[in-house]
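The numbers here are math on the coordinates, done by the rules we state, and not lab data. Predicted model only: the values in this text are computed from it and were never measured. Cβ atoms are built from the backbone, for glycine too; each structure is taken alone.
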Structure 1
Amino acid sequence: MADRDAIVGYGGYTYRVAADWAKLPAGWSFKDVAAVAVDPRDQVYVFNRGEHPMMVFDRDGNLLSSWGEGLFHRAHGLHIAPDDTLYCTDDGDHTVRKCTLDGKVLLEIGIPGRPAPFMSGEPFNRCTHTALSPELDIYVSDGYANARVHKFAPNGKLLFSWGECGSGPGEFNIPHNIVSDPDGWVYVADRENHRVQIFDGNGRFETQWNNLHRPCGLYMEEGAHGCCYIGELGPHQPVNAKFPNLGPRISILSRDGKLLSRVDEKSGLPAQQFSAPHGICVDRHGDIYVGEVSWTAWQNYTHPGQPVPPSVRSLQKLVRVPQ
């Protein structure tokens with residue numbers, strides 16, 4: 001367990017770890033927390049793979065409500081729109097659903113349970129995340145069995161797609177997350193190519209950010225000078241699983257790709273504090289919410305064949321320390 005008084009990060013981005021922030025009822029579990037989002041009232045939406053797929057908390061971690069039971073197959077991505085609707089990306093049934101904050105489905109893109117053919121480039125085969133352009137067009141990263149980004153009109157009509165499997169500019173090896181900034185640039189976490197690629201709104205490659213290790217979660221702040229927060233999974237193969245300085249960690253970059261800060265072992269993060277940062281968001285106070293696919297990491301990488309103990313954590317809050 002982390003020292004609650006420990007301060008992590010640097011460069012003006014320092015935090016106090018509130019590891020057990022969320023208060024769950026007896027018998028409830030997140031299992032994996034795939035994604036998180038915060039609304040203007042500081043209510044936190046936790047998209048998870050437990051029995052209650054969407055849990056809603058207040059700023060202090062008190063559970064307010066839950067929904068999504070029977071609707072979602074496998075939570076993966078979550079984006080909150082300017083009109084306070086939620087775009088919920090479900091890689092288990094190959095859909096994106098636009099929902100109200102209390103769970104009413106307003107739009108569904110994709111056919112539940114009917115994936116496009118493997119690497120066909122058609123939407124969707126295990127889509128991963130959703131973002132909105134400044135004009136409210138919809139970008140979807142797709143995903144685990146495609147190597148594609150799709151752009152839809154606000155009504156869900158497909159406009160065009162780009163990308164194919166590979167390691168060159170505009171190619172992807174698991175496009176795992178996607179965000180757009182106020183100027184319309186599109187950022188794609190190209191996870192297994194260890195980079196974030198940046199495109200214009202027409203899918204034209206512009207540049208890429210390196211110095212990352214399996215970037216997984218993305219969050220782009222609003223405003224002209226907002227930062228990009230990146231959750232990195234770190235190494236997972238037996239040959240490098242214990243290598244230092246690769247993550248799992250949180251990196252904070254400026255809009256032009258300059259590394260501003262990291263929350264990692266070098267910045268004072270206790271060993272094994274993170275297991276698999278998968279979803280990330282930041283509230284208006286500068287606090288970071290980190291969702292982790294800790295159960296998957298435990299079962300597949302760190303302790304294969306062993307049951308997941310109740311102490312395994314899937315959601316943490318990093319409280320910004322005033323400078």
Structure 2
Amino acid sequence: MEALLNLPGLQFFERGWLSANNILFTDKESATLIDSGYVAHQDQTLALVQHALSGRPLDRLVNTHLHSDHCGGNAILQNHYPQLVTFIPPGESEAVANWDEQSLSYLPTGQLCPRFKFDGLLQTGQSLRLASLDWQVLAAPGHDPHSVILFEPLHKILISADALWANGFGVVFPELEGVAAFNEVGQTLDLIESLHPEWVIPGHGAVFRNVDEALAISRKKLDGFITQPEKHARYGAKVLLKYKLLELHRVQYVDFMSWAIGTHYLQVLHSGYAPDIDIQSWIEDLLRDLERSKALAFENTLILNQ
């Protein structure tokens with residue numbers, strides 16, 4: 001890991017699970033940030049970038065995809081750096097232009113993202129010049145149908161977003177809506193394997209090199225989800241609940257339950273996979289699962305993130 005982090009012009013900010021990791025590239029021509037975290041951490045994101053740039057402006061912002069934990073800091077960065085040029089994958093450009101929070105998943109997930117603008121599109125097959133190196137833009141559907149990953153072939157560095165983590169991959173959100181996407185996850189894993197990366201900078205978690213092991217873990221998980229889609233549905237529901245707790249830290253049980261019952265993705269998962277019980281009992285069961293795994297705690301009338 002040390003050799004990668006000493007690569008001239010590359011700075012890696014590992015964030016907590018509420019915010020995606022950030023990668024800052026600098027060279028003589030420009031300073032570029034990959035992904036901007038969640039809105040609850042926007043002040044921290046700005047402070048990290050300002051400190052790293054030491055007074056130099058941020059020139060470009062690139063989003064691998066538009067889930068709230070990857071672009072929630074876009075607005076504050078755009079406000080602080082008026083000349084900032086922002087690039088997004090093309091699939092949701094119209095939704096961003098019209099600020100359609102339904103299509104952008106912020107309403108269905110019950111998450112927050114301040115409105116931001118974009119200036120250019122990341123087209124599959126194009127090359128980005130980052131830290132004096134050429135990075136390939138590659139399509140990586142599955143977790144998100146519009147996601148891209150970035151690969152630098154000279155040092156074999158992959159910015160994998162949520163397509164590959166050391167211990168798996170992100171929730172396959174199209175599947176939560178009943179849209180088949182497990183096959184696309186497999187195809188993206190195959191693409192990553194074909195690149196033979198030596199370093200992976202994931203959207204969450206530490207930089208890693210054991211790519212074959214990570215791919216094996218991901219394929220095993222994917223096979224389990226394909227065989228038992230209800231397992232993925234339950235996993236996705238618990239991720240949504242835990243993510244909101246990461247944002248809130250502590251919340252009244254009744255308020256959290258009201259939020260969960262009103263969240264579209266949870267409604268869809270309940271009706272699709274547990275229609276025989278009422279939604280509040282189903283969510284309570286998920287919360288007890290999270291309690292058993294020490295992801296949360298109940299304290300009188302409160303739910304506490306752990």
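Some observations on this one:
- When mean count of other Cβ atoms within 10 Å over residues 101-108 is computed for each of 1, 2, the largest belongs to: 2
- Structure (1, 2) behind the derived value 16.5 of mean count of other Cβ atoms within 10 Å over residues 37-44: 1
- When mean count of other Cβ atoms within 10 Å over residues 85-92 is calculated for each of 1, 2, the greatest value falls to 1.
- Identity of the structure behind 0.8 (criterion: distance in nm of label points 7 Å out along Cα→Cβ at positions 77 and 109, calculated), options 1, 2: 1
- Read-out helix-only ellipticity at 222 nm (-39500 (n - 2.57) for each DSSP H run of 4 or more, over all residues; to 500), computed value 0, structure in 1, 2: 1
- Look at mean count of other Cβ atoms within 10 Å over residues 45-52 for each of 1, 2: the largest one is in 1.
- Top of 1, 2 by FRET efficiency 1/(1 + (r/R0)^6) of positions 69 and 157 (r between Cβ atoms, R0 = 30 Å, to 0.05), largest first: 2
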